[in-house]
Structure I
Amino acid sequence: MLIYQTEITKIGPLASEFIEADMLILFKTDAPAELADYCLLHEQNELSEDISAGDTLYIGDQPFRILEVGEAVNKNLAALGHITIRPKAGEEENLPGTLVIEQGDIPALKEGATLTIKR
């Protein structure tokens, strides 16, 4: 079942610094200018239902199991199109707006790439 899907419309010029650190920061294209440079910008922020641990995030065609959903993820994604996606890397504390996925090689991202969440 499809829960969420969006397409990256622009990659901020400084987003690669976070991508190299295994952090994908999503924000709708109306992100504040001081944040947009660090983000993967997209248009869609409609969820068919709340994201849950056990759902699957697809980055392009590559699946990643969702391990943790921060308490603000669903609200922030629906309201602002803004979340952070990180692979699980130990026992570090994650911020409430973080979607934690299983470890794996994140594919190269480019404009037009899709992000999909399915149950």
Structure II
Amino acid sequence: MRTRTLRFGLYADEQGLAWVRGLIDEAVGSRSARILGEAVLHTLPGSGLTTAETYDLLADQWAWEHPGQNSGTREAVELRVQVACSLRTWRAIRKTVLTTMCPEGTEPHACRVPWFAA
């Protein structure tokens, strides 16, 4: 097993971030993998770019999907989670998290937490 990183740009408040962490915990726990660490970034290492600059489209997405609602304490962040697993398991975990965050379907819907898979 190698250490692999899951990276998600999110437009979330503390509750939304906790929800995504829970999805990741559940996806990792159901497979032969383990979480080694996590970080919530506001600036991307080595680039000097802020997550607000990098993921500004997520704030726009939230505003479009929730017209007239206050965004509250939501902010653009990057969640990085280090996982010990095989490449195949990493891909399965990532796919599970993405489809759970915003399930596809034929009905129009709004994602609970706008996201970008990095």
Origin of the derived value 0.95 (Cα Rg over 2.2 N^0.38 Å; candidates I, II): I
For relative contact order in percent (Cα under 8 Å, 6 or more apart) computed as 35, the structure of I, II it came from: I
For P(r) over Cα pairs in 5 Å bins from 0, in percent, for residues 27-82 alone computed as 4, 18, 20, 26, 21, 9, 2, the structure of I, II it came from: I
Of the structures I, II, the one that 2.6 was derived from, the read-out being distance in nm of label points 7 Å out along Cα→Cβ at positions 51 and 99: II
For helix-only ellipticity at 222 nm (-39500 (n - 2.57) for each DSSP H run of 4 or more, over all residues; to 500) computed as -3500, the structure of I, II it came from: I
Comparison of I, II - label where distance in nm of label points 7 Å out along Cα→Cβ at positions 43 and 75 is highest: I
Which of I, II leads on distance in nm of label points 7 Å out along Cα→Cβ at positions 67 and 91, largest value: II
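Computed from the coordinates by the stated procedures, all read-outs in this text should not be read as laboratory data. Small disclaimer: the values here were computed from a predicted structure and weren't measured. Cβ atoms are built from the backbone, for glycine too; each structure is taken alone.
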